[in-house]
Structure 1
Amino acid sequence: MKTPTFKQKFQYWFDNYMARGAGALITALFILSAVIIFIVAVIVKITGSAPNDETLYDLVWMALLRTLDSGTMGGDSGSFFFMLMMLAVTFGGIFVVSALIGIINNGLEDKLDELRKGRSQVLENDHTVILGWTPQVFTVISEIILANESRKSGAVIVVLADQDKVEMEDALSERIPDTKNTKVICRSGSPIDLTDLEIASPHTARSIIVLAEGADPDTHVIKSVLAITNNPNRHAEPYHIVTQIRDPKNMDVVKMLSAKDTVQPILTNELIARVVAQTSRQSGLSLVYTELMNFGGDEIYFKNETALSGKTYGEALLAFETSTLMGIRKADGTVAMSPAMDTRIEPGDQIFAIAEDDDKIHLSNLSRIPLDESLIQTNGKAASPRPEKALILGWNRSGSTIIRELDNYVAKGSQVTVVSDIFELEKQIRMDSGKLKNQKIVTQTGDIRDRSLLEKLEAAEYDHVIVLAYSHLEPQEADAITLVTLLHLRDIAERDETPFSIVSEMLDLRNRELAEAARVDDFIVSEHLISLMMAQLSENAELLGVFDDIFDPEGAEIYLKPISDYVATGQPVNFYTVTEAARRRGETAIGYRMMSENHDAEKSYGVHTNPKKADKVTFTSEDKLIVIAED
């Protein structure tokens, strides 16, 4: 091998030195300036060309001033050699200062680019970390902002995603202009990269929300959770992680990762399918779920009310005026939503109730409950179940689960008809739906936007119509198909006297306002509902047991039943009386729906949860009572 020349060695050293960055360049310029100044000063001193026989120190100072300010030379006088030396040091100064300005400018630009990339570590404690970037992030952040309004010291949310930091900040500023007392910090990085993960300081966070993104969202979630729970820098205390899983098969993997931590995965497809199935048979149910899970109104809280020890659950129902009891959490952690009325509240048990705030849950201590016995109905009987016909327009991964869920509610001899243009639709349904005991499946291929097809289907002859969003399409394209279908269905419904409910699943919450023109009975904005639940769980991990019980088809569930079955209509009645009427049927009343307000968004579409029990309301026969009951 040929020995490198001195020139090659120097060039290699110089290249390496220059690669060290702005600091090294500034140091080199400082040294070069000092060398030029000192050499010129020494030459002038040795040659004796200084005009006033200045000392070496004075000559160094004169050369330094000309290096920093070329105009200083304008007042010089002396020999030709002295003037030549001052000109040389001035030219050197021009080069040095120009280079210095360029280096500083480039350094500032590099620093701004680094800040723009969002790669600096967040130094926060007790904050909420959101990993990933999907449309859900706007709902999650909005809800956490509302939840943190009561925190005097404010709160911090850190978003770490594989996105441009400035673009994330611009999107959040546009969708959430007022963050109140919550500071939102965006950082760029991959949630599954251990080095990038450190940027968000997950080890000092109070909760971590992992959003499902990418072509294989479950795999992304599992990797992100693994990066947190098996992190070499992890702390000994359990992490609180909230996330979502689409495929039930992956739940076991997530549970294995949560052996030492509190990892709460929401099974999204199952949850949405249950909500759609239940809502298709009970108009307004999705609105009740939304009211219970958002931070905009009353929320669910736990409280250890020692004064209730020894009393029955039925007695406790009437013990609160400004909060509404939902159930009991036993000392062993098991949750019983609306248990039997004679269930005893034992020491160590907690009640959970809907309230404005946790400090608003207190006993009314009334000596006499203001009941109006004359208004309580005692002859309300449920109608005998009859076979039902359901029509599902469109298809996605929740479709088969919806059919299975419907099978748990409908009477034997029921039928569900599925219409979609999905390839091999019938084969897919037969394979995923399993064996059904109460209903048969009829499939038909077609474009659900085709008016002639909808006319031939005779949609008005069905008890329930469900419009599902095509999840394989872009959200806006899928919602556009849904909107067109809904407009056709509403027009058909207005021309037919046969009532039938229309439930629609939408992907983007912003399209709900457009869809309201179709006056659909219920909208299920699937990602929105999941986002609300994740935000709730991130603030209170104990709520998972309550949510599991609410959406579990086994046991007590939330129903909207005719108010006329419980109390007399057309007369003012307080909610104490309504609660007592439901209690006598073994049910827990948690609110009501005024059908005169069912299209008024400002009044929550008529849904009133946790009403003040002393206030009187005049109901009509169309109004509904919201109860927790076995059936």
Structure 2
Amino acid sequence: MFTELRRLLIGRPLHNREAAGERLTKMKALAIFSSDALSSVGYGPEQIAVILAVSGMVAYGYFSYAFAAVLLLLGVVTLSYAQVARANPGGGGSYSVAKKNLGENTALIAAAALFADYVLTVAVSVSSGTDALVSAFPALVHWRMSINLFTLFGVLMLVNLRGIRESSNVFVIPTYLFVFGMLGMIGVGVYNAFAGTEPIIPPASMVKQQFDAAILVLVLRAFANGCSSMTGVEAISNGVPMFKKPEYVNAIKTTYWMSGLLAILLSGTSFLILHYHILPTPNVTMLSQIAEQTLGRGWMYYYIQITTMLILYLAANTSYNGLPPLMSLLAQDGYLPRYLGLRGERLSFSNGIMLLSAIAALLIFTFHGNVEHLISLYAIGVFLSFTIAQTGLVVHWNRERGENWLRRAFVNAFGAMVTGIVVLVIAVTKFSHGAWIVLVFIPTMIVIFKSINRHYRDMAEQLHLPIEDETYTQPPKGKHYVVVPVATPTRVVAETLRYAKTLNGEIIALCVVNDKEFAEKIEAKWKQWKPQVKLVTVYSPYRLVIQPLIHFIEKLERKKQPEDYITVVIPEFETRKWWHRLLHNQTGFILRTLLIFNENVAVTTIPYHLKK
């Protein structure tokens, strides 16, 4: 039944040769990889306005300055990540670039920054999508957390476990519905602004206090918040191998399409925020207010809200296509558990998908799905990885010195300088608003990466078997002690002893008793049964069972020679129904758990399956 349910939810296993069919065209890739970047239209401009409006409107007139800086930075980052795709067609983005050009430590900083970015992308996107839904249907406000978690596990995780092609088929239509809806709304809004009799930008949106240090801090904080609009730009460079051939050419074209669309949508939304002089309102997003002002509260308003909700939810899917492959690369390099590098039965990195979902759920629960609080953690990891990627490319172009290398190196050097400044701005202006958490998280992740890598190196050193070593090719010279814990002669014990006899060792049936009269009965029954195996009874006056067994085995360890072996064969019956197991003691399980850590003892369990 479990297998049938699994097949229903996830689908049939895919053969290795079907991997080529999982690659993406440019149109599908645009929907899959751009949903994060395009969805930032739903919260990026709003986050600029939230900071500037909180000061009592004295800085609202600086909105256009902060937004222009964000737009300029988008152009720089786009050019830089097109270069990343060209120079690093194997995927992995900042991590791979840094690993090849800047060394281990810098690569791990990039990996930790990307890890933080992708997890926060899921948390922010799901929370923002729910905010859009609640804006349209206020009655759902008390169900916010349940909606967040259902979307995360019941939709995003489940669809991505079904594989890349399945997720692209599901998510491509909502992305384009959102894009066309937004373009239509912006077109109507801009036409109304220029065709109307009111000022295109009302005087209230132009109010600004004389520029001073306090205003500078506010504008920088607004700019730092607005930089969240650029999250996801790097996603295409991380997933170059997922494109159809020629991979990096298609990836670069898709990057330019994505950034062009994003620039248009951000510019149009920001213009309408200023035109309608939109202000932050609790439980109502600015995009919702723009749609209502532009289109009224009719069906087009609900179309915009629902597609915005969908694109914000689907923005999290960018992380599902970016982080699991990155974790796979880290796992292959020995910085994360090996199982994160393995593809599941649907050719997706299923372990990485489930881990990402669990961590994002923890973030949403911890911050109560509050987008503003999550945004404070968001941009620093993004721009740190931007800076590392571009610095690595400067080294790459200088080393390769191919055609137009100087121009490419200049583009990346300029990008590294600009994004490096942005990292400092975000770290300073948002330190007390949560950026410190990321600044602590990244070094912590690096320690974890290195600890895992050290473990794998130590393990490889200890497990390495030299070809010339003949020790393990010769038959063993020592003696083999086989200990079988028994309570009373039963079919389970009989089957276990039959197995023990195949091991060609000295078999000891070990029985722990707390009653000497009972011991005599067991010995009599044993003699009557005649299993041709020595029975050793250990008296336990304190009614302990596990401890006397352990003590006996420890004595045997002290007695044996270095070339001798000890195997403990544990008889155990398996009940037909799971709840039957609760009716029996767990002596076998406890004994196996304790002995498994003993380096001088081998442990084997012989299950006997009950039929009733």
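Where does the value 7.0 come from, among 1, 2, when distance in nm of label points 7 Å out along Cα→Cβ at positions 428 and 556 is the thing being computed? If you can, show how the numbers build up before the last one.
Working: 1: 3.9; 2: 7.0.
Answer for the origin of the read-out: 2.
With helix-only ellipticity at 222 nm (-39500 (n - 2.57) for each DSSP H run of 4 or more, over all residues; to 500) derived from the coordinates and found to be -12000, which of 1, 2 does the value describe? Before the final figure, lay out each step's value.
On the way: 1: -12000; 2: -21000.
Considering all the candidates, the number was obtained from 1.
Matching task: 4.6 is the computed value of distance in nm of label points 7 Å out along Cα→Cβ at positions 156 and 492. Pick the structure from 1, 2. Could the numbers behind the result be given before it?
Values: 1: 5.5; 2: 4.6.
Value 4.6 for distance in nm of label points 7 Å out along Cα→Cβ at positions 156 and 492 corresponds to 2 out of 1, 2.
Using the calculated result 11 for relative contact order in percent (Cα under 8 Å, 6 or more apart), pick out the matching structure from 1, 2.
Only one of 1, 2 returns 11 for relative contact order in percent (Cα under 8 Å, 6 or more apart), namely 1.
For distance in nm of label points 7 Å out along Cα→Cβ at positions 420 and 444, which of the structures 1, 2 scores highest?
2
Comparing 1, 2, where is volume of the Cα convex hull per residue in Å³ highest?
Looking at the calculated values, the largest one is 1.
Bear in mind that the values in this text are calculations on the coordinates, not laboratory data. As the structure is a computational prediction, the values presented were derived from the model and not from experiment. Cβ atoms are built from the backbone, for glycine too; each structure is taken alone.
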